[in-house]
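Novice: Each structure below is given as structure tokens.
What follows draws every value from the coordinates through simple rules; no lab data is involved. On a predicted model such as this, the values are computed, not experimentally measured, just so you know. Cβ atoms are built from the backbone, for glycine too; each structure is taken alone.
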Structure P
Amino acid sequence: MGPWRSTRAWRPVRPVKKVKSREATTAPNARAVARDVLLRVDRDGAYANLALAAALSRTDLSVRDRRFATEIVYGVTRMRRACDFLIARFVTRELDPAVRATLRMGAFQLQFMRVPAHAAVAETVAVAPGRARGLVNAVLRRVSEAPVNWPDDATRLSYPDWVLDRLVSDLGAESARRALEAMNRPGKASVRADGYIQDRSSTWVADLVGCRPHERVLDMCAAPGGKASWMARGGATVVANELHTSRARQLQGNSRRLDAGLLVVNGDGACPPFARACFDRILVDAPCTGLGTLGSRPDARWRIDPPAVDRLVAVQQQLVDRAITLLRQGGTLVYSVCTLTKAESLGIDDHLARTHTGLVPLDGPAEPWRPWGRGSILLPQAAGTQGMALFRYQATGGVRGHEPPGTGSVASSLDTSAVRRS
């Protein structure tokens, strides 16, 4: 039988379609996204919130998966020290950064999330570097089975030793422990009626400035503008000063978006461009260590160092000294910081008591605030907010401000080119 009798031999051969591997076609899942962000934070020093936002913008994850990735990234960043302790019990060699990030992610799910152990292990192993999957599987299985005996509170709560020691010294052991525990829980975002997202503690501080219609009010360190815009809603003329140009632009943009009508100034609070005694009320929400905001800023606890306290105290003293020169007789000065250290709160009040005897302290707010020297403190555990310290004063004729060279360059009318209305 000749070959032409077989039709199969003459059929055209269709080109073979190449099929990509499953690994190449599968979109990144929530754990893979979280692992990559954690690697950037650990290896490159990236800020967790910025790295996460950038990563999520490049994916099509569902809302549920985005929340899961966010919980892992922020949770691992907060609880890094605790996760490292859980892992180190079963690893004796130096880990590759990608493997370390993966193990931290698995340990966090096992110890601090309601993820079933089998799922936490299996799904984390699936996104581990291929060469290390056996190691990741073995370590996470042991983490899931072994009891935990924490060596100390700083490790258990996952803070640098100096943060725990400082707050125990300043607040007492029980209050410090509860504050640190509260800041390990994700904070609840509050949305104002105008759509601005702001922690309730910041809104309370703005309310306690007590602005009235037609008063002239200065927010000396105003960016991003949450407190200033809230103070302006009652009809006061609010000048929002900010040292850094980029943040002043952000402040101006927020004012326009909120239709707050702030007068935005890009100026140095240490050398303020305003006339003497031209404000009825001044808020100095000073730069600080931010130890009351560690719940909403997951990587901040690892970026602050002990010398920062003394550096910032010097800045805070300078700002309140300058603010007093701008306050009219009978006016109100409010000093606030989103931290819990005595040096940045009671220490500044002591400085004012020694150097400005004409400042009369005003009564503090009611609960959940509590008395703190001549002022008040709001602990994170009291109302599920950020931690704050607040001091309010009324200026009398005995106040003697220290006016630096170059002040008074903006007339008391506030109607000059140095002020940008937004």
Structure Q
Amino acid sequence: MARTTRTCSLAAALAAVAVWTTPAAASTRLSYQPSSATTFVGARAAELSGDPRRAAMLYAMLAQSDPTNGMVADRAISQAISAGDTALALRLARGRPAVALGLDARMLLTADRLARGKTADALSLLRSDSDSGTLSFLAPAIEAWAAAERRNPAALELISRVPAGSIVAPYVTEHRALILLRLKRSADASPLIERALAQAGGRESRLRLAFADGLFRAGDKAAAAKLLSGSDPVLARARGLIERNKRPGGGIEDPATAFAELLSIIALDLSRADARSLPIAMVQVARVADPQHPNLPLLLGLLLGESKRQDDALAVLRRLPGDSLFADAARDTEVRILIRDGRLDEAVARAQAFVSLPDATADDWSRLGDVLDELERHGPAAEAFARAIALTEAGQPGPKPWQLYMLRGAMLERADRWPEAKQALARARALAPDNPLVLNLLGYA
């Protein structure tokens, strides 16, 4: 099977070389020595097999030998961005006219300029025309944040200029609220915060974190802590920081962080349409604009895993510090990737390593229970859920207790330990008497 895959990849790469047989490209093609053609085939093969790091290196070699070949330079930049080698991508992009660059390269240059405080240059690039498409839809929001950074109330009028049909339009309410917080107008921001959270869907925790950070910076620590209430591990960690008089992080406060947030949202939307390469590039670019963004590594890991780049995904997730707000989510994602890739022994080893840490959480024990269930080791899985229950009942954040009792009961039932299973399921029903999952499982058991 491996031989077949390699042959198919090589065939696809050779087909790509045929692009150079057009009359317009003939002079460029003929200027290459056989070694250059071989390098191109190797680059295409690496690209098609999901190895952007090697592809970028090979394309960059070709671009260096022929600086006039825009197609090769574009491929080198795109593959370098995908691989996270933004230093190489920036070096190559700066050597070409901006108008000739692809969208991903122009986004990268914009992110770099914003990160270095060159907002006017970034806005000029966003507004410039290019054959690859326009990024002007991002300009009104970035211009508004440039004003907000200067504490200029005109930022509120500028954010209202985002056209109703723009891809950015659904996020104007949250950015208006965040700008008001940047201007230290918490009372005016409050109703907009409520409206944005009501519309947030799966981004609610992320938005709560951003709003809480803005409230904290505006001097309203009580409101910030209230916004982070509940048992969600991310919010609980952030709340703990506020209780120690520290910023929770994850704020949006200037053009660079706003640009990163918008790219991450758009990338997430595109990924739902089953696109992968552009969302990955957008998240890599967002990390240049905002290296401290708390959940970009998690989002990147998810996208890489979905793109069958498991090792790259695992490397990104494992670099996330243990005290990160999204550490638990990163561990969940890592273990899911290993299970999906059939690396069950490695998944168990990682899950066990997490519960061996001195600060192991209820989520760590619940994760181990899930992995053991995958291996049909139901007895040990039940005990893992019992450890998670003990931690949550001691006041630690984590899954809801009724969920843990239900899972423990299910594991005990599968392990043929019915008396204990019945007791656990009865406890789950007492905690969530009308929950259909509990009632269904209890009735089935």
Structure R
Amino acid sequence: KVFTGFFEQDARTNIERPDSSRSANKVDPMLIRVERKDFFPKRALDGVYLGDTYPLCGALPPRGFLRRGATYRYFGARRTIGNVPWELREGLVLSSSSALHRTLCDAAKANPDVCRFPREVTLSEHLPCDGSECDVESTPSVMVQGGDGTVAYYEYMRPPCVTLAFTSDGVAVKSTREMLCADAAQHVAAAACCAAGESRDSVGRCLFDGELVPHATAVARCAAHGESLCPTPETTDLRFDGCGYFNFFAWTATDGGCVTRAQVQPTGEASIVHLPQRRRDDFGLDSHELFRVSWRGGLFPRAADNCAADGDACSVHGATCVCDTTVTTQAVFTDSLTVPTAAEVLEQLHIGSPPPDALDAYSQCTTAPCFAASEVQVFTTADGAFDERTIFRVERHGSPLFLANVASTVTIGTDAASKRTFAFRNPPSIMDPLLPTER
């Protein structure tokens, strides 16, 4: 299933063909159509998920494009390339007073108006924001213009990150016709705002076309204009005006929020059911988009047992159980006097973290237990506690690996000490269903 969504490129000039066909293109790499890719978690035979040890997208620092380690690649003088059916997403236009502009321009002191535009740039230190840079969370690209008028576009290479499959207390997001359930802490969507009394005709509030923002930012953007997120009913289309938001997912204020349920097969495989969802059968009941989960103790609800679960969390649906879920996140290692071994860290921590030097207010633990732990480095915030904010550094395959001291668990039932409460590790997904990308 990894190799899905590949299609032959469109025909173009300068290709020899062995037959009379004018539509074949057997030369160029195949085109990836992300909408045909598999959005769902993938687990190996050893229980490891594709996406384990990557940080959560919601844990990446705000304005990470200005922080140490941020990487930019030169794209070209335009956001499109001839014969390539891919366009660099629009982003910020940098002011000449910007520190990032100066870094990417890389002009010689003797000729400050002529940019040299290096092929790739990695920031060696945090840069101060300038102008509109201070008002955005991220940007997929930047445009740099030299004093002589020469223009270059750079793609910001956002660090790879994952989203978790299940969420509690979700927020409904809506495109023109589709609706899904999103996690306000993990996902980004459009800030499409409605005037008082309006529910479907929205106005985009963005700093560049196609800008996507966290839920809290969308709420603030709307409030700044005396507007609010649109309370669009599930069965009503959402209409967009401005920001190039056509068919983007946008945050909404739909009554009742949304939830994610688990449909459990007799084999223990699961699929995700979004409530509400519209025109997205892959997140609906009986989608058959199955993936394996790591059930605690090997126990899971079964239709043969009438889907019995504490709190009546499940109901029978054919040969399957459809179950309400609760997602909890908690620290794994909490005793600051006992530092885990590298093997324990790798076995029990599955969610990655940005490096501490890309974040604020972190310092390396230097207590006696931390000093004695030769295989593990621990980074904490000011109070020095081992909590959900703690970061562990270990070596894996000769390279440093940073892991967050958190575990996300999906529970079905009341979580009582009962054989009728079930739980599994919340699996990661590399593909974001709200914003699928080629890489």
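Novice: For mean count of other Cβ atoms within 10 Å over residues 222-229, which structure out of P, Q, R has the highest calculated value?
Specialist: Checked P, Q, R; max of mean count of other Cβ atoms within 10 Å over residues 222-229 sits with P.
Novice: Name the one structure among P, Q, R that distance in nm of label points 7 Å out along Cα→Cβ at positions 126 and 174 of 1.7 was derived from.
Specialist: Numbers: P: 4.7; Q: 1.7; R: 3.9.
Only structure Q yields this read-out.
Novice: Taking Cα Rg over 2.2 N^0.38 Å from the coordinates of each of P, Q, R, which one would give 1.27?
Specialist: Label of the originating structure: P.
Novice: Taking helix-only ellipticity at 222 nm (-39500 (n - 2.57) for each DSSP H run of 4 or more, over all residues; to 500) from the coordinates of each of P, Q, R, which one would give -22000?
Specialist: Value -22000 for helix-only ellipticity at 222 nm (-39500 (n - 2.57) for each DSSP H run of 4 or more, over all residues; to 500) corresponds to Q out of P, Q, R.
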